[in-house]
1. With semi-axes √(5λ) of the Cα gyration tensor in Å, for residues 21-60 alone derived from the coordinates and found to be 16, 11, 8, which of I, II does the value describe?
2. Check the numbers for relative contact order in percent (Cα under 8 Å, 6 or more apart) across I, II and tell me which is largest.
3. Quick one: helix-only ellipticity at 222 nm (-39500 (n - 2.57) for each DSSP H run of 4 or more, over all residues; to 500) came out at -14000 when computed from one of I, II, so which one is it?
4. Given 11, 41, 32, 11, 4, 1 as the derived value for P(r) over Cα pairs in 10 Å bins from 0, in percent, which of the supplied structures I, II does it correspond to?
5. When distance in nm of label points 7 Å out along Cα→Cβ at positions 37 and 109 is compared over structures I, II, which one is greatest?
6. Given 2.9 as the derived value for distance in nm of label points 7 Å out along Cα→Cβ at positions 53 and 157, which of the supplied structures I, II does it correspond to?
7. Out of I, II, which has the highest value for FRET efficiency 1/(1 + (r/R0)^6) of positions 77 and 117 (r between Cβ atoms, R0 = 25 Å, to 0.05)?
Structure I
Amino acid sequence: MACRRSRAGDIHGWVFERPASTFFSTALSVCQTLDLHEVFVTTNPEDVPSELATSVRHETYVPFGLLLPRSRALVSHGGIGACAQALAAGIPHLVAHSAFDQRDNGSRLEDLGVGSSIPASKFRGRRAMHAVSSVLEKSLKTEARELSMRVDRLSALDATCREIEAIATR
């Protein structure tokens, strides 16, 4: 879920893996209770509740490079791509982890002070409400914005390319 800033800045895009119907139902409830505008991003429309509030959209694809800079936060499964996009956009990120490196990615976001994480299996009811509310706190937003400004993407890319070239010529 990504919270977009269409209206005083809310959450944009829920990104999640299958089966995700419980996750999206919970997300819808959270968004309605917190009066958030958001975009559910999934290629599986059957996972999204059939009745969405007018403040909620479902999209099968949205370029995060365009969406996230206009968002207040991202809630996702915590894949490295989603984490990198949220960091680049300077927005906090709630990771609802279930497998692979997702838990570790969420932990690293917590260590950086730019996000939090919760097991996907616990993203229900009050816990989900608290998790989303906490990721919207001003301190996380401030840290995320500051970290994004400190990262010089072009220099990092250039340095990485130089390292790869040095290794390739050995």
Structure II
Amino acid sequence: MLIKYFITLSTILVLGLNAYVYGLWNLCFFCDISLLLTMMTFYLQLKFRSEISSLATLLAFLPCITWTLDYLLLYFNISIFGLANYMFDSKYHIGMRFLSTFHVWLWIVHIYLLKKYKYNKNSFVNWLVFIAIIYLILNIFTPEYPDNINSYKNPIYTCIFIVFNFILHKFFLKYL
């Protein structure tokens, strides 16, 4: 029950403040959407929990792991992807940077949820449809979308994302 309240409070703070400070387009980042879906997992009927937690995991597992790795390596002045560089940039408010640390624990919560509710075998197809809708929305409403791991404008990111999640999907089907 404690995790439910922690996720709810984190989601409200992260998404609310990010939307207020950076604008609504910022809520289209995969990790932010996944955080919202993760919170929804705790409030939905039991039969939907597997589907939503599986979708949330596929949506954010690679971006969160990559962000976390990048963030931890920055302590040694190593930046591989540049995803977490803003965490050490004083032009960003310390409170907003602190809220971004949800990337570090979100993928761990996803593993917990998958173990608890099991992985849904239809998740990969659901995920493909979901990101296609997100990419379409971004293409229509946010032409100046920043180039990062969520970027639909970089086909290399998109291809890596799809291949990685297909492999992850097969792994989850076999082991969860």
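1. I
2. Top value of relative contact order in percent (Cα under 8 Å, 6 or more apart), among I, II, belongs to structure II.
3. Comparing all candidates, it corresponds to I.
4. Structure of origin is I.
5. I
6. On the way: I: 3.8; II: 2.9.
Only one of I, II returns 2.9 for distance in nm of label points 7 Å out along Cα→Cβ at positions 53 and 157, namely II.
7. Between I, II, the highest calculated value is found for I.
Read-outs: derived from the displayed coordinates by stated rules, not from any lab. Just so it is clear, the structure is predicted and the values come from calculations on it, not from any experiment. Cβ atoms are built from the backbone, for glycine too; each structure is taken alone.
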